[in-house]
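Pasting the structures in now, so scroll down.
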Structure P
Amino acid sequence: MSATLISTGIRAFLAVQSKNLELLEAQFSVLSRLIPLLYVVLVANAWLLAVAFISRAPLWLTVYPCALLTAVCAFFLVIWWRKKNFAMTTDRSIREVQDANRVTAVLVLVFPLWAFTLFPYGDDLEQSYVAFFLVISIIGTIFFFIHLRSAALIVAVIAGIAFVIYFASTGEPVFIGMAINVMVVIGTSVIVVLIQKRDFGRMVTASTEARAKGREQSRLLRMIDEMPVAVMTVEPETLNINYANETSKRLIRQIEHLLPLAADELIGTCIDVFHRQPQHQRRILADPANLPHNARIKLGPEILDLKVTAITDNDGDYIGPMLTWALVTEEAEADRRIRKNDSLTGLANRSTFHEELDKRLAPRGNRFGLLFVDLDGFKLVNDTWGHRVGDLLLNQVAGRLRATCNCPATFVGRLGGDEFGILIPHDNAEEAAALSASIVAALSVRYELDEDRSLHIGASVGVALAPLHGDNGETLLGRADIALYAAKTAGKGTFRIFLPDMETRIQERIRLEATLRAALESGNGLFVFYQPIVAIETGTVTAREALVRWHHPQRGWISPDEFVPVAEQSGLIDQLGSFVLNAACREAAGWQDNARIAVNVSARQLGSGTLVTAVSVALTVSCLSADRLEIEVTETALLNNEEDIIGELRQLRDLGVRVALDDFGTGYSSLAHLRAFPFDKIKIDGSFVRDSVERADCAAVVQAVASLGRRLGVTTVAEGVETPAHLDRAREEGCGEVQGYLFGRPKPSDCDAPIIDELNRIARDDPMTSTG
C-alpha cells in the first residue's frame, strides 16, 4: 500500500500540468532557447573527459562512446530545432514536454554510466575530474531545466542519487564528503527549482492576465467607440474631456452651432462648455460620493440628457467620471405630452384633470359642474377577455365621451381604471342631468370591438355642482363620488346629482361598518339563530338553517338585509361568514337529534379560495361530521366566476359536505346550474310557495321544481311555509321538505337565549332604542 502511495505521489509530482496552455507554451519557449546550449555543454564536457582518459582507457571507452553521445545529442538537437517554429496547441505542448522528460531520462542514465566506467582507469586526480564532470553536468542540467520542473527533478533523482550512491560506496573520505556535498547542493537546487517554477508560473499567469486585460480593454474601447450611446470620460482634477466615442462626436456635430467648439476639438476641452453656469456641475463631479448623477441640460432649443457615473479600478479607487448623454429634445416633448394626457385614451390624465379643476376653482364663486363617470360591468369584461380587450373598450368609451361632451369649455379626463371625470362650464342642474343621461345612453350602446366580438356594458354618473356642493377640489370630487355611489345603489345605468342626505347615508354606512367591524373583533352583539327544516311525511326536523343576527349598541336589532351588504362592500364578509360557520358547527355538534346544520354563503365568499379552508377548520374545531353540514349558495352567486365557484363546491363535496341551491327560480340560468353541479338539495324561493295558493303559475313552478328534483334524486325544500294551506300545496306538488313560520321562527341557541331576552327587555324599557 505504501509503495503504491509513493509511486502515485511521484507520478503526480512529475506530471505535466495540462490545464494552463500559456504556461506550457512559455516553458516550451524557454526550453527552445536553452536545450541547444545544454547539448553543447554536455558534448563539450564529454570530449574533455574523453581526452583526459584517452591515454589510460581504451578507445572503445573514450573516443567511441563520446562520438556516439555527440551523434545522439546532435540528432536530438536537430529534431528539437525543426520543431521550435511549429504552432503550439495544448496537446502538442504536452507531448513536447513529455518528450523532453524522456530524452532527459535517457541522457542522465547514459552520461553518468559512461563516466562511472572510466572512473577505475584513472588516478586520484583523474577520478576527481570524473566527479567534477558529473557534478557540473548534473547541476548544470538541473538549472538548464529550471523552468521545467519534471525534467529537473528527473535529473536530480536519477543522476543525483546515482552519484551519491557510487561515490559514497568508494570508501574514500574525500569522495564520501563530496557525495554529501553534492547531495546538499542537489537538494538545494531542487528547492530553487520548485520556487522558480512557482514564480515562473505566477509570472506567466500575470503576463497572460495582463495580455487578456489588454485585449479586453482594447475590445471594450472598440465596442464603446461603436456604441449607439454617446460616451465621454473626464479627468477628475481638470474636468477636461479625455475620451469621446464616435457617437459623441456625431452628436456634437449636430449642435456645433450651439457650442463654442467643433467636434474635432472635443478632446482636451473642459465640460464647462455644456453649461451656462457650470459651478453646480463642478461641485457634483468633484466628489464621487455624489455619483451617479442624472441631469437634463437645456442648450438653446435642444435638451441634453446626461448621466454621470463613477469609474473605479479593481481596488475601488476613484479613476474619474464617465458621462453618457443623448439629445432628447423630441423625447422630452413627448414626455411633456404624456404627463398631461392619458397614454391609453389620449384624454387628460388624472394630474392634468386636477390642475384644470383647481384652475376653475381659482376664481372665487366660479360656477361649473363636475361629472364623475364609472363604467358598469367593465371589471367582468377585463377579467373575462383580458386587458387587451379592456383597453380596446376604454378607447371606444373615450371616443364616445368626446363625441357626447363636445360643448365649448367642457373638459374630459380619465381619472384611472374605468373612471372618468368631466368638467362643464355651468352649474345648471337640469343641463347637467341631461348631459348625464346622454352619457349613460351613449356608453350603454353595444361596443363592436373587432370582427367577431361585441360587448355590452353600462355607466353610472355622479354629479356635483360648484360652488353649491363645494368650493375645493377634494370636496367636489368626494361629493360627486357620493352621488355616483347613490346611482350605483339605485341599480346602475343611471345618474344622481348630489344631495345632502346622500352624504348622511354614506356617513351612516361608514359608522355602521366601523361598529360591525368592532362587533366582529369583540364577538359582542352578533348571534346565530336557527330555523327548522322539516320532512313533510314524518314531521321530523331534518336540518336547521343558521341565520345571523346583530344587535347594534344604539339602534338595537338591525336587519341582515342592511348589514350583510355593508359587510360585503367593506370586505368583512369573510370574517362574518367564518363567525356564523364556526358558531353553527359548534351548536350542531351538541344536538341530540343529529339534525344537519345549513349555513348560507355570500356570493363574495365564493371563488376566492378561502371557503374550503374555513369549512375544514370549522369542522375540525367543532368535531362535527362533514355530512351534517349543508352549505347553501344562491343562483345569483353563481353568475360570476362560475368555473372557480363550481371547482370550490366540488372540493366541499369531496370533504363530505352537502351543497344546496337556495332561492331556486329567482336566478337567470337555473337548469344550467343543475347541469353544472350535482346539488344535494334545491330550495324553492318562498315567494313562489306563498303565492302558489292563489296563483296557478306559481303553483306550476313549485310542481315543476319538485318533479325535477325527484327525477334528479335531489331533495326539494319549500321555503316560506307560513299557513296550513301553504303546507298542503307543498305536499300536493311533491316537495320533500318545508321551512317557514308554520314550523318555527328562527330562535337563538340555548346559551344565547338569556342574553337576547335581556337585550329585548332593555329595548322595551328604553324608548330610544329601536328594534328590528
Structure Q
Amino acid sequence: MRYRLFWLGTLGATLLAPQVTFADISGKVFRDFNANGVFDSSANFNEVGMAGVSIKAFDANGVQAGSTVSSDINGNYTLTGLLNRADYRVEFSWSGDWLKPGASGGTSVQFVNDGASDVNLGLNNPLDYSQADTNIFITTPVAIVGPADQAVATGRDYRTYPALVKFPFNATGKPADPGYILPTSLATHQQIGSTSGVAFQRENKRLFASAYYKRAVGFGPGGVGAIYSIDDNGTVDVHATIPNAGTDTHDFTGDYTTINYDTASVPNVGKSSLGDMEISADGQWLYVINLNNRHLYAVATNTTNTVNDLGEITRPASCPDNDFRPFGLGMDETNTLYIGTVCTNESGTSATGHPSAMVLKYNGAGSFTETLNFDLFFNSQSFWKNWSDTLIAGSPFQPITSHQPMLSDIVFDGKDMVLAFRNRAWEAGYMPGGSSPSMSHILKACWNGADWTLENNGTCGGVTGALPNYSVTAEAGPGGGYFFDMRDILASFGGQPVINALGSVAIAPGRSIVATLADPNDLISGGIKHLNLANGSGSMPYQVFRGSADGSNGGGSGGYFGKSGGLGDIELLLDPAPIEIGNRVWLDTDNDGIQDAGENGIPNVQVKLFAGATELATATTAADGTYYFTNAAGTDTDSKKYGLNQLQPNTAYTVKFPTSVTVSGTTYNLTTAIAGSNTLIDSNAPASGEVTVTAADIPTAGANNHSFDVGYTLPTPKMTDLEVTKTANLSSVKSGDTVIYTVKVKNNGPDTATGVEVTDQLPAGVTYVSHNADQGAYTSGTGIWTVGTLANGATATLTITVTIK
C-alpha cells in the first residue's frame, strides 16, 4: 500500500513530501498434526488453521511496529502499515501451555523483511501427533465366548482366540477381498479374558487393557478389577488391580449354545468391573472408572500396582443415586479429562422420565463439573429405554428392554465432542446365533463459544453431516437425523439400514474418526469404519471378525458375538511426537545481547550436543544461522537439522558453542548472556559457551524448545588513561654521586589496562647499580619495565639506582 503526504502552505501551494511506502507481512498459523512444518491439505489428510494467536512485529530498535491476531478459521494473518525495505522481528504468542511450537518450519520468533509472505507457524498438542498413516495401527479388544481358563465345552476351546488385536490404519475389506490384511493377535482370551478399555503408552510402545463385565465372557487371570500390560515384545502381565471392583458371578456351567447361558452375570453388566480408560498427556498415568463404586482411579504406568483413588464421581442432583452410571472417558485438547455418564431411569424416578446422558469435567482433587446434559428421548420416539436386569423368558431376543444406553467413549475434534454409546442390552443379553444388531449411536456436540450443543437433525455447529432426516423405524436420532454415517448397510428396518455402532471411537486429527461397527462388510461380523471429520460420511469398512457364539451363523467354529456387540474400546498405536531443541546463532551488532531485527544469522558455526561428557552430535548452522537437534526420523540434507535418536524428553543435555567465531576475517566473541527477560530473543551462552538444557526444558515428547539462541559481537575496545611520571632524588649532581630515579605509572581508567610496558633508557653519563619494582620486571639493558595488568585507579612504582660517571 502506498500513501502520499501533502502539506498545504499558506499561499495555497501543494508541496509533495517524501514518499513513504508501506508493505505487509503475512502468513498462517496452523495445527501441524504430522510435525513436518508444512500446512497439509489433501484428500486424505487436512490440517486446520489456528485462530486467536497474537502476532507482533518489532523494528530494529525493538519498538513494536505492528500487531494482529490470526482471526479466521484458516489461521491467516496480515501485519499492515510496516515500512518498505525494513527488517522486523516477528513474535507469535498464544494461550495454553498444552500447545507446543512445531518441530519443523517457522518458530515462535522469526526475522523477516517487510513484504514477506508465508511467515508461518505450526503449533500442536503432542497428543494429536500422528506419523504417516501407512505406519499407524489400530487396536481393539475382541469378546470371546466362555471362560478364559477352560474350554467352553467338549470340542470347543476358544482360549487361544485373539482377545486383543491390531491392524493397519488403512486396512479395509473382508477376508475374501484381494489385499485384505488379517488382524494380528496381541493377547489371547486365556491371557486377558474380557476387556474393553485400552490405552497406549507411546514412549514405551506398551498397551494397557482393562477388565470388563460382559455376559458369557470370562475374566482373565487378574479378575474383575485387572489392568493388563501388553509390551511391544508380546509379554502380557497383570499390571495393576483396581480395588472394590465387584464380584465375579459368571456361571459357565450351562450350555453356551442356548439363550440361558450365564444369566447370573446380567445384574453386574455396566455396574461392576471397569469402564473406559485414558492415559495422561505425559504417559505416566492411566485413568480408569470403577463401575462398582463409581470412583475414578489413577494408575502409574511405569510401576506395577501403584493405584490412587481420585474420589467418587459426583452425581448431578437431577439423577437418582442408583441410576447414575459413569463409563466413558475422553481427554480434550487442554489435557482435561471428561467422564461420560448416563442417568438410566432404572428406578423410574428420574426427572425426565427417560434415560439421559451427561458429560462431567474432572477438575482435579476429587472435583467434577457437569458440562453437558441431554435427554435421550429423541424426535418424539423412545428408542433408548430404561435400564433393567429383567430377561424375557423364552424369547430369542431375550435382552430385557430392547435398548439400554451406556455413554462408553468420548473423543474431541478440536473443541467439539464426539460421543459413542454402547447398547447394554447386548452386553447383558446373549444370542448364540449373533444376529441381533447392536443399534448404538455416535453423536456430536459442538462448541458454541460458551458450552456444547448436541447435533440436531444431522446438523452441528452450523454444518450438516451425512444423514439429515434419517430416522430408522423405532431408532430416532436427535431431531430426526445423524451427523455421522454409522449405517449397517446389510441390516434394515422399515426399508432403511439401521444405525449399528458398537460404542467406541478414536480420532486421528487431520485424518478421520475411527469407530467400531457391526456388519462392516459381512453379516454377523464386527469391525470398524472411518468417519470424515468435516461431513460425517463413512468409508473404508474393515472386518475384524466374523461368526456367532455357537458357530451356527457367519461361518467358523464359533466363539464370537456376531453383530451383537463383540468389540471393545478402540485405540490408535501412534509414535511419540518428535522433540526438538535449538534455534539461532546471530551477529549482535549493537552488543546488547538481544536479537534485533536486521541482525543477521551466522552460518557454518559448529554446535555440539552433549549428554554429560559424551558428545552425541554436531549441527552446523544454516545460512540464516539456525540450527536444531531433533529426534525426528532422518537427517536434513542442508545440515540445518540433525536427526538424533538419543535425544529424549525429560533429560538434561549441554549444548556447546565456540567462545569465538570468525566471519570474513573478523573475530567475534560471545555477547552478553541473559540480557533480557525473554529467553526467546536473548543470548543464552555464558563465557564458556556451554548452555545447559535441563530436563524441565523438554519435559515431554513434543515439548519443543527453541530458546537456545546465542549471539556473537566484536570485542569492546579498552578505554584506559595511563599517566607516567619520573623524578630524581637530586636536582644537581657531580661525578661519583648516587642518584635514585622513581618512575610511577597510574591507570586513570575507566577499564583495566593490560600488557602495560614503560620504556626509560638510562642516559650515557650514568652507571646502573640496582632497581626495585613493586610490580612486573625491569631490564636495565633495554630500559623496558614490563608492568603487565593495571586495574582502574592502580599505580605501579619502579626505583632505579645509578652513579654518575
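General observations
- When distance in nm of label points 7 Å out along Cα→Cβ at positions 456 and 688 is computed for each of P, Q, the largest belongs to: Q
- Comparing mean count of other Cβ atoms within 10 Å over residues 152-159 across structures P, Q, the highest value is found for P.
- Comparison of P, Q by distance in nm of label points 7 Å out along Cα→Cβ at positions 296 and 760 - largest value held by: Q
- Each of P, Q could give Cα Rg over 2.2 N^0.38 Å, for residues 192-423 alone, but the derived value 1.62 comes from P.
- At a computed 99, 47, 24 (semi-axes √(5λ) of the Cα gyration tensor in Å), which of P, Q: P
- Read-out mean count of other Cβ atoms within 10 Å over residues 288-295, computed value 22.8, structure in P, Q: Q
- If helix-only ellipticity at 222 nm (-39500 (n - 2.57) for each DSSP H run of 4 or more, over all residues; to 500) is computed and equals -17500, the structure in P, Q: P
- Structures P, Q were compared on distance in nm of label points 7 Å out along Cα→Cβ at positions 104 and 128, and the highest value belongs to P.
Bear in mind these aren't lab numbers, they're just calculated from the coordinates by the rules spelled out. Keep in mind that this is a model prediction, so the values were computed, not measured. Cβ atoms are built from the backbone, for glycine too; each structure is taken alone.
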